[in-house]
Structures are given as C-alpha cells and as structure tokens.
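Down below are the structures I want you to see.
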Structure 1
Amino acid sequence: MILKRNFNPLKVLQYVKTELLFSLVVSCTAYLLYRQKLVEVSLPFSIAAILGSALAIFIAFRNNSAYSRWWEARTLWGGIINSSRVLARLIITFTDSHAHQPNFEPSRSEAFKREMIYSTIAWAHALRLHLRREKNWQELRKFLSETEFEAMEQSQNKPNFLHLLAGRKIYTAMANGTLAGFDSFQMEGQLLALANYQGGCERIKNTPLLRQYDYFTRVFLYTFILLLPFSLTGDFFRLQIGYLVVPVSFILSFVFAIIGKVGEVNEDPFENKITDVPLTALCNTIERDLREMLGETALPAKHEPENGFLF
C-alpha cells in the first residue's frame, strides 16, 4: 500500500512507457507528414474530443470497479483482525472461567489457550501466503506442533486445514473439561466469521475484473492516442504552433494512460505489489495483539513502512 504523497516521476513513467512510446512515434509521424505536406488534410478535432470523452467514462467506470475490489479486500481483512481478537478473547476468558471446576488442570488449560491462539495466528499468516501464492510455509512452523505442521504441508488449502485443526482442539477441550457449556458455540461462531472472510478473499483472488473492461480500455486508449495528433495538426499549423503537436499529444496521452493504469494496478489487491492491501503488516498486527492477550511480552517488532510503502 502506498503511503507517501509524492511519487518519483521516473518510476511513474515506467508504468506507462509503452503507451508514451506509441504516442511519441505517432505524434512525430503526424507532425512530419503535415510539415512536409505529404498529408495536408487533418481530422476534425471533434473526433478526438468525442473519443476522449467516451474513453474517460470507460476508464472511470473501470477505476471505480477496481477500487471497490481493493476496498472490499481491505474491509475483509479488517474483519479478520477484529474476529481474531474476539476469538482470542473468548479462548482466554472461557478457559479461565472454569478454574473453579474440580477437573480443572492449569497446565492443560494454559496449553489449550496457547495452542488455539497460535493456531489463529498461523491461520492469518497462512491466508496471506495462500492469497499471494507464496510458498514460504516455514514461517508457520513456530506456531504449530511438528505433527500439525507436517499435516498442513500435505493439505491443498492450508488456511482451511488450520481451521479444521482449531475445531478439533475445541471439541477435545470440551471432552476433557477445559471448556464446558456453550463455549464451543461461541468459538465456532468466530471460526465461521473467519471462514467467511477467507471465502470473500478467495473470491476476489480467483475472480478477475471482467476482461472486457481491460481489453476495450486498452483498445480505446491506443485508438485515442493514434487519432489525437492527426486531429491537432490542422489547427496547430494554422495557428503557426505546429511544433506543439508532439508535446501536447504526449501530455494528453500520458494523462489518459496513467488514469487507466491506476485502475489496472488496483484491481488485484493480493499480488504482493506496492499497490496491494498490506497483508504482511495486517498479519503482524494480528500476531502482536493476540500474543499480547496471551500475556507474552517478547512481541515481534511492529511492521513499519519502507520508503513510503507498507507491505
């Protein structure tokens, strides 16, 4: 996620270098053809104006759709943070509330709390890796037992498998007296919420923005860039400022190209790019908060922005 307010112009130009190179070639060609009087008829400017207006509407619709996907992804992860905190609170308070029971075992209860909370942290990290299609599963080894980690590695959907483990732990705790009453229903409600958030994230990841928007935006953009200088030459040469055809075409092409690129880079928020939802920082927040609730003081360092970017 980009946090800084100002961008490096050279890096911005890299995003639209193909479009700008095409604009430069076309506008120079139009200028030279008209100047050498090889072509003395120019297109009406209304053609470029109408096409530009249509392109602006199309790009705006696509950008709104892309931002909606990005914001939904961020909202889902906000819900993940909240539900993880609630689940951790329920685990701790429900377990401690049975301290007066005859079969209460402090060591068993403390082990249950730690295993469940560490399993929740592991699930958040696993979802991050799952969405980004990264393979660094060794990050989760410290949160799981060796048996659980090996079983997780063999699973296809690792976040979903960790939820299965959490469910088994809950009902084992119900059976041995660590939990009682309706404790499991409350915890299962939060596991359900986390599962729904995971499903929402997977929907965004696996369902791209309609390819028609991407394709026709590119087609209309290149058509606009192609026709623009030929619509400017007649008026500019008549005003004896023909030399401005190239820079004006270049600037207008840059404006439309960069606006279109904004939507393109935002439509997939789980690709581990600087424009994505900062999953690493969000998982770091979950880990720090849940381990603090468990009573730990040696917390991982807070994930800070790097050069204006939060990952």
Structure 2
Amino acid sequence: MEMKNTTTLIRRAGLLVLLGLGLSSCKKDHQETEVPDEQADYHQTAVTKFAKTGDAQYAYRTLGNQAGIPLVMISALGGSMDDWDPAVTNGLARENKVIIFDIEGVASSTGKTPDNIPDMAKGVVNFIRSLGYTKVNLMGFSMGSFISQQIVLTEPGLVNKLVLTGTGPKGSLGLSDLPKVLASTSGLSPEEGFLKIGFTSSASSIAAGKASYLRTQQRQLNRDGVLSAESSLAEVTAVLGWAQPYPEALNELTKVTQPVYIAQGENDIPVPVVNAVNMSKSFPNARLDIYPDAGHAGFFQNHLKFVTAVNAFLKN
C-alpha cells in the first residue's frame, strides 16, 4: 500500500497506531508530587522531567526508588509514557528503578521522530547517557523491542539484560502486513482498537483487555498528548523498514551474550509468535514464555505472571 494511503489510515483512526495500541490522551497542567511509599502508584504520581541531548528534549519519568541498574522501558509504535499498563510499570517499579520516556518527537519530547530503527536506537542511547548511566536493563514492547535489539547489537556494553515482548527480529514474518492490520482498526474507537489488536476474541481476553484499558486511562496529571501525524508516519515507516527481508537477522542474534527474557502472546497478530520462537532459539541465553489465548498485549493481559517473571529475571 502506498505511504500516502497509510497516512490517511492513521488520521482516519484518530492516530490510533496499532502496534503501540496508542490511546487518546489529554494533557492537563497540575502540580505533581512523588509518593515514596513502596506501595504507591508510581505510574500515577511520577514527575515528568526533561533531558536534553542534541536538538531534542526527552520527556521521562522515574518510577520507584530502588537502587541498582535501572530498567529503561522503550514504548511501542504509537505509544507514549501513558500507554504503558500501570499494572506492569508499578509492579516492576516496586523492585527496580524504572525509567519510561517518549522517544524523540513523540508526545512530550521535542525534536523530529526518526523514520528508521537505527536512528531511533541512537537517540535512545544518547538519552540514556544524558542521564549519566553506563549500564542499563532494557525492556522493549513491539517497536520498542526492535529498538532494544538494535541497541544491544550496536552498543552491547550499555546493556546488562534484555526484556522483549510483542517482538520479532529484522524481517519478522507477517510484520509487512502492518498497513492491512492498521486498516482493520479504521472506524473503531480507541478502546475497540486496543482490544482488537492487543487481545483475542475470547470472553476472558476481552475482559482482561477492558481492565487494562481502564488502567491506562487513570493518570490525568500532566498526561501525554497523542502523537502528531508526522511522528506517527515516521514510526510506521520505521517499522516497515524493520519488516524488510534480512536473511542475517537470526544469525546476528547469536552474537548477543546478555541474558534475554521474551514474552509473547500466542495469538499476536502484528508480530506472529513464530518470530519470538525463532529469536529464542537464536539468542545464546534466552527464556521464552508464550501466553495462551493472548494477543499483542499479552503481557498486559498476564501482568501478574509477567511482572513476577521479569522481577526474578532482573534480580537473578
């Protein structure tokens, strides 16, 4: 499909960019406060800060007050800081210092959003270094997992451990069908699109999806805005670039020495589960959990299992 048509679909969907399951957001200006209690809702109360690197200012929030190597979470296509499920971010923040942020040009971050994964990865590396970190754990969802892979391949010294979900290697099978999947959300409400792409049609999966959607809407203090049409198109272009055939993709992953944890929904539509299976066999030190009756947002649906597994993975 021509890129012009893809742009039209993005706008028609109200900037609901499917891989990130982007949600309608409204930014409100209120005073924010951080609550130190270990049982606090970090996702709700974390203060939005800014880190300048080059021509961009990256908006970010630090969740939790744990010591040690931080966990930097890289959002999916169409996603901002407020599109993470708080059940996941809060659960991880209670045992780790968690950093969520908007990539260049997205939501509250300034600059121009790159239209390819390598340049996105360079920007993320610059952002991490601007915070003074020389070693981090990385977690990526969908497009964020593509960026995470690029970073571990090009800047391996920066990465301690890797968590990937909704994921696939370069040239992922089925990923080139992105325009068709995006078109399938045309005319749907944000919640309906979230459920269609992130979950299955079963009653239990839909119920979990609705609960997750409500959780993502809870934060109202200084909430991120939606992506611009320009940034949305750049992200779609980047994902389609990652989807191009690349015969050496799995072979490259054999060079990754860091421990890797992969979680994938068995019924993932945008990035079919076979991609995660192939990746798990290529990484020298990887664990794969497949969630039955779960879609692209399988780790939202199975947040208790996911948080428990990731906390143990990072701790050990």
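Where a number appears in this text, it was derived from the coordinates with a stated rule and is not lab data. Worth saying up front: this structure is predicted, and the values here are computed from it rather than measured. Cβ atoms are built from the backbone, for glycine too; each structure is taken alone.
Things to note:
- Top of 1, 2 by relative contact order in percent (Cα under 8 Å, 6 or more apart), largest first: 1
- Origin of the derived value 1.75 (Cα Rg over 2.2 N^0.38 Å, for residues 94-277 alone; candidates 1, 2): 1
- Origin of the derived value 17.6, 51 (Rg and Dmax of the Cα atoms in Å; candidates 1, 2): 2
- Given -11000 for helix-only ellipticity at 222 nm (-39500 (n - 2.57) for each DSSP H run of 4 or more, over all residues; to 500), calculated: source structure among 1, 2: 2
- Origin of the value 2.7, where distance in nm of label points 7 Å out along Cα→Cβ at positions 78 and 222 was derived from one of 1, 2: 2
- With FRET efficiency 1/(1 + (r/R0)^6) of positions 182 and 214 (r between Cβ atoms, R0 = 25 Å, to 0.05) computed over the structures 1, 2, the top value is the one for 2, the highest of the group.
- Answer label among 1, 2 for the case where distance in nm of label points 7 Å out along Cα→Cβ at positions 54 and 254, calculated from the coordinates, equals 3.3: 2
- Structures 1, 2, by FRET efficiency 1/(1 + (r/R0)^6) of positions 46 and 150 (r between Cβ atoms, R0 = 41 Å, to 0.05): label with the highest value: 2
- Test item: distance in nm of label points 7 Å out along Cα→Cβ at positions 134 and 246 calculated as 2.9, pick one of 1, 2: 2
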